[in-house]
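**Q** For reference, the structures are reproduced in the following blocks.
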Structure P
């Protein structure tokens, strides 16, 4: 039983989702911590990936301090509504998850490292919620840039599932898929916890370490 507000834990049908807006929202500020552009295309030669792990304020903070990460930004992905606002996403009628764009130099940081940060940074077994944050926007997801990343993410999920099961946790509910459109959130949400150091962060991990070498063959 989902309880009060349980409807927000159900993905809306495409035909029921809010239509959204034609105007594309682009970030107007530079990264509050790293100083560079928040636009992935402004970092030639870089790789990119997208991670959803609950409230995106805390999720973004986990990635921007990683050596080799060139920029991060928060926004929305995985749903139907075009160019949604934060308030529209909060209605549960867009299908989007709060998502962090991570742009990185693959020569300095491996995608595997980002996957480890993702798995260890939240509880991927909670379905359409993360702690006290309830709704489809708080679901766990990895949106891969290409087939190579997708295969790596799927392999890492299998590895981490084994570690979680050994520790007594249930099944991973993380959505792993190729990336679709990513829509930037409003500027006030970008690097929120750098601008508001004592701001809210609802993320909580399982305490289970992600096995090293998640792409290695199982023993």
Structure Q
């Protein structure tokens, strides 16, 4: 499969890149700094905040699918990056006629209001007592601007007209790939507190082979 991976040097994106190359996919990686990448892949250097549309269109043209691990390295100081970059990715895909898109969001976003979802539910059905009453409030206070940006990103994806899938992991860890994770369609995983970045990447790639995941949101947890 021919894949384009955005933010391929990031926490999740690097795992997507490594796993895709190891699986024998034809990979194009779009990154700001390609120095740390190795392997059999085409590299496109671009900053999504300033990239020329033609550069991004060339990166996705001919791809079977696009995967984005885009997100701020510091969620408390770089809010806005994910929605801005995703808007550029969607525009490039639309121009190039590429339809399949898988992106990463976060577990709390189902309850965060956005222009497209001004009245979300107060609680995610997969959240237990702690997350409903304590964890979500603490996280919301810490990362309010970041979560608002992710909610806007999800709006952009939903309204894109593309064949999209959104992954919503909880707290990310650097534990190794196991493939032994749980998923839930349309809600967070019951009792799911953490998940490894490697397992999130594995699930993103696996969903490309599953037509039933199109236009769906998935919770994932170890």
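Taken together, the values in this text are just the output of simple stated rules run on the coordinates, not laboratory data. Worth saying up front: this structure is predicted, and the values here are computed from it rather than measured. Cβ atoms are built from the backbone, for glycine too; each structure is taken alone.
**Q** If you work out distance in nm of label points 7 Å out along Cα→Cβ at positions 48 and 112 for P, Q, which one comes out largest?
**A** Checked P, Q; max of distance in nm of label points 7 Å out along Cα→Cβ at positions 48 and 112 sits with P.
**Q** Given a value of 24.1 for mean count of other Cβ atoms within 10 Å over residues 104-111, calculated from one of P, Q, which structure does it belong to?
**A** Computed on structure Q.
**Q** May I pose another question? If FRET efficiency 1/(1 + (r/R0)^6) of positions 80 and 184 (r between Cβ atoms, R0 = 25 Å, to 0.05) is computed to be 0.30, which of P, Q is the source?
**A** Q
**Q** State the single structure among P, Q that was used to calculate helix-only ellipticity at 222 nm (-39500 (n - 2.57) for each DSSP H run of 4 or more, over all residues; to 500), giving -9500. Could you put the intermediate results ahead of the total?
**A** Numbers: P: -6500; Q: -9500.
It must be structure Q, since only it matches.
**Q** Now for a different question. Of the structures labelled P, Q, one was used to calculate distance in nm of label points 7 Å out along Cα→Cβ at positions 96 and 168, giving 3.9. Name it.
**A** Only structure P yields this read-out.
**Q** While we're looking at this one, here's another question. One of P, Q was used to compute Cα extents along the principal axes in Å, for residues 24-143 alone, and the result was 46, 31, 30. Which label is that? Let's see the in-between values first.
**A** Details: P: 37, 32, 21; Q: 46, 31, 30.
For Cα extents along the principal axes in Å, for residues 24-143 alone, the value 46, 31, 30 is produced by structure Q.
**Q** If FRET efficiency 1/(1 + (r/R0)^6) of positions 16 and 72 (r between Cβ atoms, R0 = 25 Å, to 0.05) computes to 0.90, which of P, Q did it come from?
**A** Working: P: 0.20; Q: 0.90.
The structure behind it is Q.
**Q** Also: Could you figure out which one of P, Q the value 11.1 for mean projected area of the Cα convex hull in nm² was computed from?
**A** Derived from Q, not from the others.
**Q** For the read-out distance in nm of label points 7 Å out along Cα→Cβ at positions 8 and 160, a value of 1.7 was computed from one structure; give its label from P, Q.
**A** Q
**Q** Looking at structures P, Q, which one was relative contact order in percent (Cα under 8 Å, 6 or more apart) calculated from, given that it came out as 20?
**A** Among P, Q, the structure yielding 20 for relative contact order in percent (Cα under 8 Å, 6 or more apart) is Q.
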